[in-house]
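Following this line, the structures themselves.
Computed from the coordinates by the stated procedures, all read-outs in this text should not be read as laboratory data. The structure presented is a predicted model; accordingly, all values stated were derived computationally and were not measured.
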Structure 1
Amino acid sequence: MAIARMRSVVLDCPDPKRLAGFYSALLGWEITSVEDDWVVVTDGRPERICFQLAKDHQPPDWPNPDRPQQLHLDLTVDDLDEAETEVLALGATKHSYQPGEKDGFRVFLDPAGHPFCLCVD
């Protein structure tokens, strides 16, 4: 029996509304709650992604071990090239370090500098 159930993935960032807008567009999820320092994005299920204001946010500098990635999301897509074009248009940047492109995933940074991967099955 589980001790807990998944509720939220929470990302610290300097601009919660902007980052929530990015992930809302990326995932097709709705922004369901907006406060000055906290914004929630969900697809209607209890699990959600939340964005919390961190005024002194220092983004990861992965793969540098001094500021490791800390957390990242793996997101499944049907077509890597098409998805790359779309996430770049949303404000993501492609990371210079691409350890898994031959294995079907690419690493990007969201507008606050958090790494995430687009993956194909």
Structure 2
Amino acid sequence: MKRPLTRALIKIVATGFYRQHTGFLLSLFVLVFINFFYTNVLNQTHLTREQLLQTALKLVISSVSEPLGVVLLFGLFLLYSWKSWQYVAGRLQGVDVQFLYYSSTALRWTRQVQS
């Protein structure tokens, strides 16, 4: 069972974030998915379905093992983290959620971190 503060944070912050950023998250997922699994191999006529899948997985592994691929992936994660923290900070400054500051600081520090 979820704690009351966790439920309040999910209802107030997470739901609004995903409503506002669904297009960005969906396009990012589709872009990465298409890049990894629908990049065509030259002359596919002699490859079986399993070999095509194996080639796609090799593309995923090679892009993660290459420094440029890791930097791009880390940059995407950093951008996502920045956008989410920016939204949370802005949302918690709102007048309608000021009660959250007082109710969350009434809890012990460990309970606040857990929530």
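Kindly point out which one of 1, 2 the value -6000 was derived from, the read-out being helix-only ellipticity at 222 nm (-39500 (n - 2.57) for each DSSP H run of 4 or more, over all residues; to 500). Don't jump to the answer; show the numbers that get you there.
Working: 1: -6000; 2: -24000.
Structure of origin is 1.
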key: Given -0.66, -0.72 for log10 I(q)/I(0) by the Debye sum over Cα atoms at q = 0.12, 0.13 Å⁻¹, calculated: source structure among 1, 2   = 2
remark   = Value 33 of relative contact order in percent (Cα under 8 Å, 6 or more apart) was derived from the coordinates of, among 1, 2, structure 2
